[in-house]
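Below: a set of structures, written as structure tokens.
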Structure I
Amino acid sequence: MRFSLYLLIVCSFFSCSNKKMSSSNSHLELKKTFLKDLNTTHPLIQGVWKSIGNGYYLEVRKDSILLYSYTKSFCYKEKNDYLEGLLNSQSQFTLREDTLGVYLTDFGDQTNILQTKKDFISVDELPTNTIGFSELVELNPEKSFKLYLETMQENYAFSKGRNLNWDELQARYKDSVSAGKEALFNTMGKIATLTKDQHTKVISETGKTLQYRVTPAAEIVKDAFKEQSEIKDLNEYFDLFFKTNYKNISDSLLQGNGQKIANDKIEWGHLTKNIGYMHIYSFAGFLSKEFSRKQQIDSLNAYMKHIIKTFKDKEAIIIDVSFNFGGYDATALTIASYFTDTPVFSHTSQVYNNGKFYDEDDVIIYPANSKVFTKPVYVLMTDISRSAAEGFAMMMSALPNVKLVGTNTLGTLSGMLGKSIGNFYTTYSNQRLVNANGDFFEVSGVTPDIQLKVFAKNNILQSHKTAVLDLIDIIEENKSRR
């Protein structure tokens, strides 16, 4: 599910501003980048554009839009059929003087609400050293490695937080790539792993991925595995861990009366007479793959309207993202919109390039166009909660009726900036989400308002259920204090 996300420029997150409610998202005139009826790109944007952050160029020809990447020493044609497909089919733009703002995905009348805008400035032409993709593939391993390190240094936003020293990495690994393509792949993978960042990856032509994979929750499961003898295989034990916890939700917490909806990505029902429950397994895949992102969001809105209507008399709702590996940020924003009756600022999206962060957009949670739930909401989260699940937690934390409960999320809120290195595809964390207090949660993870242990080694198959029951007690206690 996540593989298609590697090809996005960055993931997007959204909300509205208490400090400045005049977000530029609100009243922009959007135009199609590609005029299908005329089989041409929009005349206003034909030319060359350099991204503000992200390290891209767009070459807008009459018949197509082409994507290039650059560093201080290289400029080359990207191989990214997915992203170029969006640019040439459904993306839309705004134009202010010499600044082009691009919205990659068509969400209908919510196009400029459900995603952050990618800004480009007009330039005269592509750099003179620009090469095609076929020439990029022919670079020797030493030059490819130089490109990789330059791309990392110029675009990876969290080298300080992740304790990375680029000069040291250059000295340590420069001689290890000379053995050829496989050595280059493995060396880049080692550096990606050293980031301890699960959004920074190296992907081969066959789909093999090298990345950091350790998480605190996984380590707890491994320790529990070592202390039992019935199951001999660790992967089998991990399978048991997830299946048992999912079964606990369906059969115990919801007592067999819950409903699985949205292609089984959401399960919801009643924990008690006064407390509703939503377990969100994923922020993607609510319909099968042939349906567009807009259709996915349309179906999600239909489900959410029904859930909120059913929960209208509840005194509180628990939204559980304990096992959520992420998905699409437009999904997170859509769900958050059902828990506010006024626009609320969540954070500003910033992208990094060459030592500096650039503001992309203020992220605003606008109320859903239907009934909303503004009574207490509790979001249960863990370090399994990652990517869009962390963005969702950050959005929800901006709402006055919401409390975050559990443990810190994984700390990978950034989108994945995609770059070709020869035939390899690489991703990097280059986005920072900054809230109204100036805080961001990359590396550290989003912090709960109420600390609650969700995964315990001595009860790993039941501790999540215990945590939900403990949260019910907390909600009841808070109710008695009001």
Structure II
Amino acid sequence: MTSFDEKLAVCLSKHIDGYTRLVSVERLSGGASQETYQLNIETTQGEMSLALRRAPGGEVVEVSPGHPGLATEALLMSSARAAGVPEPEVFHVLSDDDDLGDGFIMQWLDGITLGARVVRSTELAAIRPKLAFLCGEILAKIHAIDLQATGLDRKLEIISPLDYVHQTWDRYKLFDTAQPMIDYAGRWLLDNIPEGFEPALVHNDFRNGNIMFAAQGVVAVLDWEVAHIGDPMRDLGWICTNSWRFGRSDLPVGGFGRYEDLFAGYESVTGIAVDRQRVKFWEVFGSFWWAIGCLGMAEHYRTGPDKTVERPAIGRRSSECQVDCVNLLIPGGVTLVDAKLATANLDMPRTDELLTSVRDFLRDDVMQQTQGRTNFLARVAGNSLDIVLRDQQVGSIARDEELTRLGRLLDSKGSLDSEGSLQELRWLLVHGLRNGDISLQRPGLADHLRQTVVNQIAIDQPKYSGLSTALQL
């Protein structure tokens, strides 16, 4: 038994009634921002499964704006459960005495949480058409939770739509990267801030992938780690964000339902009509927010203690969100780089052959002989090598074309220096968007962003539904 297992066993003996023995501990795949474990134990009443949710690496994390901490997350789940929201029971919040870091132990529930399974599983076929309505009902219950009575008003920060856009954009500005589409979306959001809102509890990550489903409906709402007090329409826009439709772009609510059903479920509880335009604002914000969140995963890989192969892979998903912003804000024609123009690699073996051999080893050997998280990470690693292979094939051509477009765009009115490296011109465009020197209506800007982002997603994730949507517009 490892030191971690020993500490966990002591903790369980103190806080789980009838506990007799820790049988097994398994870290589950996924959970890039927090660790999740399945615990199997023996009790005087028989075997029992529990779930442990813990900060990465067993850290004790200082509470910060936008991240209220796992103890508050446990309070949120308990408060939601009391309000009729499907939630697991929380048995114990970890303390310093447990020496396991931040986290909590809760009831283990069985159901489907993988987004791709939710939108395709035959097990959910009968209930799937009703899920959007059920999610609307649940969100209405969450937004009605009494913040004062639960004490959540003292645990969570209040974030207005204006503050939320600025906070998110400012976080991105700390990264050493120029992503012009993110800055374009930030400018658009500031120009379209919703007027007035009734502050309520916002789950802030209510989406397909953080909701557990079963044949009878919703089993539990999970992952409350970024909850705050703000505009409740944030939650309705987020569950409709294309990142969480898992390929079913025709069903905007989580890939399983329609806007109308989500809104009907919400209105059946609140009695108040949903403002569709406000939801649209938050859907755009959702892609903007997650584009920056993905880059944050890459930044965490560079600086944080949990240097898994998963984090930089998620960082490359920023282009998925950026193409969604393109499709929502500046749809239009695009042209993909022709791979036939790529220069042949004359080495023997070629670089692509070396990369392919490693990728195939991960998929054909490592994945065949592993399971659980190791198997998952081997798949992620193989996917990352696919990105490198596609970039090696067409990336240089795409960047040359981007440089040419930027030179024309920034010289269109003679106001900016159009000469320089690609990095320099990207930063010129980004700074021009941030300080307002470049209008969102500048001739050629929308076309340049479309071409750049669409060709990038073709490298990063050609199977992403946002690419096919962009090519159809």
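Some notes on this structure:
- Which entry (I, II) yields the derived value 15 for relative contact order in percent (Cα under 8 Å, 6 or more apart): II
- Of the structures I, II, the one that 1.0 was derived from, the read-out being distance in nm of label points 7 Å out along Cα→Cβ at positions 367 and 383: II
- For 0.80 (FRET efficiency 1/(1 + (r/R0)^6) of positions 63 and 119 (r between Cβ atoms, R0 = 30 Å, to 0.05), calculated) the corresponding structure among I, II: I
- Among candidates I, II, the computation of Cα extents along the principal axes in Å that gave 76, 60, 44 used structure II.
- Answer label among I, II for the case where P(r) over Cα pairs in 5 Å bins from 0, in percent, for residues 79-294 alone, calculated from the coordinates, equals 1, 7, 14, 18, 18, 17, 12, 8, 3, 1, 0: II
- Which of I, II yields 8.8 [mean projected area of the Cα convex hull in nm², for residues 151-254 alone, calculated]: II
- Among I, II, structure where helix-only ellipticity at 222 nm (-39500 (n - 2.57) for each DSSP H run of 4 or more, over all residues; to 500) as derived comes to -8500: I
- Structures compared: I, II; top value of FRET efficiency 1/(1 + (r/R0)^6) of positions 135 and 271 (r between Cβ atoms, R0 = 41 Å, to 0.05), i.e. the largest, recorded for II.
Only the coordinates and a few stated rules stand behind these numbers; no lab work does. The structure displayed is predicted, hence computed values, not measured ones. Cβ atoms are built from the backbone, for glycine too; each structure is taken alone.
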